[in-house]
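Asks: Listed next: structures, encoded as structure tokens.
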Structure 1
Amino acid sequence: MKVLLVEDDLHIRRGLAEILQREGYAVLEAADGEAAMELYAAGSPDFVCLDIMMPKLSGYDVCKRIRADDPGVPIIFISAKSEEIDKVIGLELGADDFIVKPFGVNEVVARIRAVTRRCRAVADAPVDSFCLGDLEVFPKELRARRGERVVDLSLREVKLLSLFHRRRGEVLDRNTIFNVCWGEDYLPNSRTLDQQISQLRKRIEPNPKSPTIIRTVHGAGYRFDG
């Protein structure tokens, strides 16, 4: 999924882009309202994260123009404007959510996952659910369940689990996993995949120290036996 991220503060924009990329999104970045509209027209993003106070065109103006073109694309305002009237204006213009700066990483991730669930509920998730052992994964919900326990997942984690499910029994090397779940243009460092798998195991494996879903094949990659 592609996200259009519009924020004139370089440090905030890069921080948000890093959060989104870590979650598994492709990010289109714009520093002002006019650049945002150009990227929106060229890139067809799946949803938009939008500051309000920006050069050239305000976030409110960008939201109006996007809504005139597409009433359905999700829009999240991320802004230092925190008065109730600011939130009301944003929501009345058609925004789906409003995050106030300064914000916590966990809050941003939770709000973005909520929007993604709404997107995928009516869009591109290929199946309603699939099973990896006793873990049932629900791609459209960005969630997995084991009995009564619910595990929230990132978009990238869903991609990883879907890949292991589709290619059960195969040893998947690093290049294959990166190309499918990060994209062919991604240049990872040597620990990126291991860290991602380690964090995922902590939440989906009954015993992360002795994994039964994502197994390590030393010197070769990872495998789900089914």
Structure 2
Amino acid sequence: MADAGADARADARAEVLARIRAAIGGGAPPPPVAREYLRAGEHLPGRPVLLDLLAERLLDYRAAVVETNESRLPAAIASAVADTVPEGGRLLVPPGLPAGWVLTGATTDDGRLAPHEIESFDAVLTGCAAAAAETGTIVLDAGPGQGRRLVTLLPDRHVCVVRASQVVQTVPELLARLVPRRPLTFVSGPSATSDIELNRVEGVHGPRTLVVVLVRP
């Protein structure tokens, strides 16, 4: 038996959409968007001055920064994880991490872990898609080595590896590197809010602790 109410709602929706199309159809094209803001900085991606600025911003946001280079990266990751994860704690990693990053005993997310299971892990280790030095913002796009948004929002500690080549100066440069259709997560320090009586509370909408392993050339 057909649902008369559902049919009526569908007809009403179709009528509303038809009226909207009729109202906007055939109009003049929208004017071009003025883009007079600074779209690129004076420093090329990965320059030491940008890495210094990114580290400074992250420290201002109460993140921890571990600086290393490519040859010492696996040891730096192991040290950062050991210092971040409590003794006997569990580390979650996304699929697609470089082999040298994966630590003994870590659990790889297979996409089937429920939110309460992900939340039970003490920390997560990931890479990133890009970072903007001026704002101290790191972006993850769920690509290889980054994982689902859940794996970086539910555990209380996040260890994130950022390579020099991923660091640009401005937000427009950062956005130009991203694909808007991907699930983007913007990270500027540990999760925190000061909405209630201007008292800073950390860990409200994501990890309470952020450790960035910054890989210099």
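Asks: Once relative contact order in percent (Cα under 8 Å, 6 or more apart) is calculated for every structure in 1, 2, which label goes with the largest value?
Replies: Comparing 1, 2 by relative contact order in percent (Cα under 8 Å, 6 or more apart), the maximum is at 2.
Asks: When volume of the Cα convex hull per residue in Å³, for residues 77-164 alone is calculated, the result is 111; to which of the structures 1, 2 does this value belong?
Replies: Derived from 1, not from the others.
Asks: Given a computed value of 2.9 for distance in nm of label points 7 Å out along Cα→Cβ at positions 101 and 157, which structure among 1, 2 does it belong to?
Replies: Answer for the origin of the read-out: 1.
Asks: Hey, Rg and Dmax of the Cα atoms in Å derived from one of 1, 2 reads 19.0, 58; which structure?
Replies: 1
Asks: With helix-only ellipticity at 222 nm (-39500 (n - 2.57) for each DSSP H run of 4 or more, over all residues; to 500) derived from the coordinates and found to be -8500, which of 1, 2 does the value describe?
Replies: 2
Bear in mind these aren't lab numbers, they're just calculated from the coordinates by the rules spelled out. Quantities reported herein were computed from a predicted structural model and do not represent experimental measurements. Cβ atoms are built from the backbone, for glycine too; each structure is taken alone.
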